[in-house]
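Read through the structures below before going on.
FYI, it's all coordinate maths here, none of it is from the lab. What you are looking at is a predicted structure, and each value in this text was computed from that prediction instead of being measured. Cβ atoms are built from the backbone, for glycine too; each structure is taken alone.
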Structure I
Amino acid sequence: MLGGMTIQRMDNVGIVVDDLEAATAFFIELGMELDGEAPVEGAWVDRVVGLDGVRVDIAMVRTPDGHSRLELTKFHTPAAARAEPINAPANTLGIRRIMFAVDDIADVLARLQARGAELVGEVEQYEDSYRLCYVRGPEGIIVALAEQLS
């Protein structure tokens, strides 16, 4: 606790995408559930994000347990800016990946690859505990998958 202030929870992680439909489909294939979609614009949004003339479409997806959400955002105005290469490596500064626990890594990987996802490295086993891999999805988003073995 710092100065009597604490957070209540992490509400969501925002990801700016160019193809909202493809990104939403990717995360639904992963097992997330669509919470809702909406256009968002207005002076209040401009003030919150510090940009003028914001007009976006968002899709909110949540994990099956209901505890975590991603806000996928497509900027119509102003146009989204690319700060790094689309396929930035895992050691690029900033938020690099989102990790999900899965029941069957081979099944999830096959379903995501059918949607165009690419395995970043290899599926590896960590001791007798986990099978792990990184997958690159739409917009170069890296998703880590972890299957607990024991």
Structure II
Amino acid sequence: MVKINMTVDGERHEDDVEPRLLLVHYLRERVGKVGTPVGCDTSNCGACTVQLDGQTVKSCSVLAVQADGAEVTTIEGLANGEWHQVQTSFKECHALQCGYCTPGMIMASIDLLKENANPSEQEIRDGLEGNLCRCTGYQNIVKAVQHAAAAGGAR
């Protein structure tokens, strides 16, 4: 067992974990952040995307011990009394269907908007290519990111 410390959504956590425990499983099973789904466990789908020290990562490809000392933001940590603009835009633009990919899409969209405040449709599609959706056809997801960009969505 290895002792780790990290801040998840502003709350400090200290735990003993097995060195092979994935961050996604740590977040869900130890911290209770079930808004971060386990998708493919192979980093292909992007459903488990979180921010690790401000950088977007697929939490199924990061060991919990690699996040020792880090700050992790999950989909649940985005809202501080009110929804993040990207969350609001996904709702307003109907950019979800089953919702399984939505947390990862939102987290990846925020990162995209940090790097490019006014992306074109193609830049949005390219920026989200590591996140898969099997329900929506992506059009409303692109609209939601454009909507969030117009509202200053990176915040």
*Work out which structure the value -5500 belongs to, where helix-only ellipticity at 222 nm (-39500 (n - 2.57) for each DSSP H run of 4 or more, over all residues; to 500) was derived from one of I, II.*
I
*Using the calculated result 10, 35, 35, 16, 4, 0 for P(r) over Cα pairs in 10 Å bins from 0, in percent, pick out the matching structure from I, II.*
I
*Could you figure out which one of I, II the value -0.92 for log10 I(q)/I(0) by the Debye sum over Cα atoms at q = 0.25 Å⁻¹, for residues 26-81 alone was computed from?*
I
_Say we calculate mean count of other Cβ atoms within 10 Å over residues 74-81 for every structure; which of I, II gives the highest result?_
II
*At a computed 4.3 (distance in nm of label points 7 Å out along Cα→Cβ at positions 42 and 90), which of I, II*: I
